[in-house]
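Structures given as structure tokens follow.
FYI, it's all coordinate maths here, none of it is from the lab. Every value quoted in this text rests on a predicted model; they were computed, and no experiment measured them. Cβ atoms are built from the backbone, for glycine too; each structure is taken alone.
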Structure I
Amino acid sequence: MARDSEATRARILAAAIEEFAERGLAGARVDRIAQAASSNVRMIYAYFGDKSGLFDIALRTALRSLADDVPPRPDDLPGWAGDVFDHHRRHPDVLRLSMWAQLERPGATSEPLDTYADKVDLVEASAPAPFTPVDALVLVYALAQAWFLSPVGLTAIDGDPNDAQRLAAHRVAVVTAVERMLRPE
């Protein structure tokens, strides 16, 4: 029976994203990734070199999925902020993995800078003064991610932070805040 190397590689990568998002680079275990991927440790090293290399590719893949799934809408940055919020709600692993990278490897350049450069180029013409395109993107990301990065002890004070109505209201607040900050009238 022939092996499907691309399918094996994809399973390993999916398992790695989940493991690294849950435990970070230091806490992740290659044997757990292999088991979750129905593979073996030897295949992980053959495809990805080492645990650090696998982390870099997992991070790049997760962030690329965000870039592909939620491309900027230069003509509607507030709406795009809502889209980013929705993506983080559906895929918390992407944000968690990014946070682990910033905590454990702040000097590493493993994040795909080209995805951000592409977004800056798209937003170039629509960033309102005095904002630069980078300012506008940072604002969108900061507000879209804030709910998911806030302490649960704070967000749970007045109810379940994952309640659908609360999440919908927070999404509206994100879109409104970006609108007011980027286009004050």
Structure II
Amino acid sequence: MKHIALFASGSGSNAEKIADYVADNTEVKIALILSNNPKAGVIERARRLHIPVLLFDRATFYTTSQITELLLNQGIDLIVLAGFMWLMPADLVRAFPNRIINIHPALLPKFGGKGMYGHFVHEAVAAAGEKESGITIHYVNEHYDEGQIIFQATCPIAQSDTPDDIARSVQALEHMHYPRVVTEVLTPLNPLKP
């Protein structure tokens, strides 16, 4: 049995899609959802899905090794960032090399880096007059959005599309592809693995 820990700061729609995708999989389990936001919608989703939740603050995350030790002690095989906004601490990245993945709502390397998340990304894509956007699923390193790319999918952008229109198209891609790619990364003979 492979164990996943999900990190989320917001509504948790991707976390729920992943949990639903693996619900009947006897080889994969969502062991824990972690959040830095006590008001995040993901907490209610986790309760409804009967997945344990751990809340933590900035000091615990960045000045102690509590989170890293907890994940190691629970035998976590893969950490999945599903709308988690903080940079991963170096000790956590070192403890889980090529075992932390993230989804970014644009086609990296464009529109990535610190401050480029959520609506900020879609506004930047629209302002740049891009003809397409999409998602990038990548391994996490110690820098925002710079880890090795695992998978990308694109969606066209019409000239009349607003940032909200782009956000809806990108979210549809997230929900379609992220659960599958997460599961494939856990497969021993998976060609996506480095």
Structure III
Amino acid sequence: MDDGFKRVLVVGTGALGVAFLPFWINWLRNSHPDTEFRIALTRSALRFVSADAVAVLSGTEVFIDDWNEFSGVDVPHVELARWADLVLVHPATLHFVGRYALGITDTPLLLALQSTRALVGVAPSLPPAAHESPVVRGHLDVLRARPGVVLAPTVPAVSASTGELEDGGSAPLNELYALCAARAAAVRGEAG
């Protein structure tokens, strides 16, 4: 089935679950062989996953979300915003979710996400009990209500810090992708 996504940008942030990104890259390439993928990593993601491993598995250079990686004439945010027809942020740390919800554009990637026409899927990865915070709930509500954004529900996961089963794990990337495909199909249905 053609889901309409030809160019997908996968964004990994500094949650521990980004260590599984190589697995998800293989899944994406095998499940969607006609789709072109690019991978972006935040600086904090580099603590848990190697840009070199991701580059080899994806077959493309990894975009590092840091202005210092680019010359004064580069405008990476414009190119990224225009290139993708789907962006998957997986996993999305609480820090990333808050900055995205508030419209903060202090990195090339956040600037691209605020100006893209692409559908943006976000799979939050929250620390234990974070979902009880009114501020966190507010950020999630903002993203949930934003046109062009698909917010995946968190899932129960064993916390690396407490060892206990907590609600706050990021939904698997294949589920985030399916939610985005369903939203795109619904939008196409409404337009047709």
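When distance in nm of label points 7 Å out along Cα→Cβ at positions 55 and 103 is calculated for each of the structures I, II, III, which structure yields the highest value? Don't skip to the answer; put the middle values down first.
Numbers: I: 1.2; II: 2.5; III: 3.6.
Largest one: structure III.
Of structures I, II, III, which gives 145 when volume of the Cα convex hull per residue in Å³ is computed from the coordinates?
Value 145 for volume of the Cα convex hull per residue in Å³ corresponds to I out of I, II, III.
Comparing distance in nm of label points 7 Å out along Cα→Cβ at positions 31 and 175 across I, II, III, which is largest?
I
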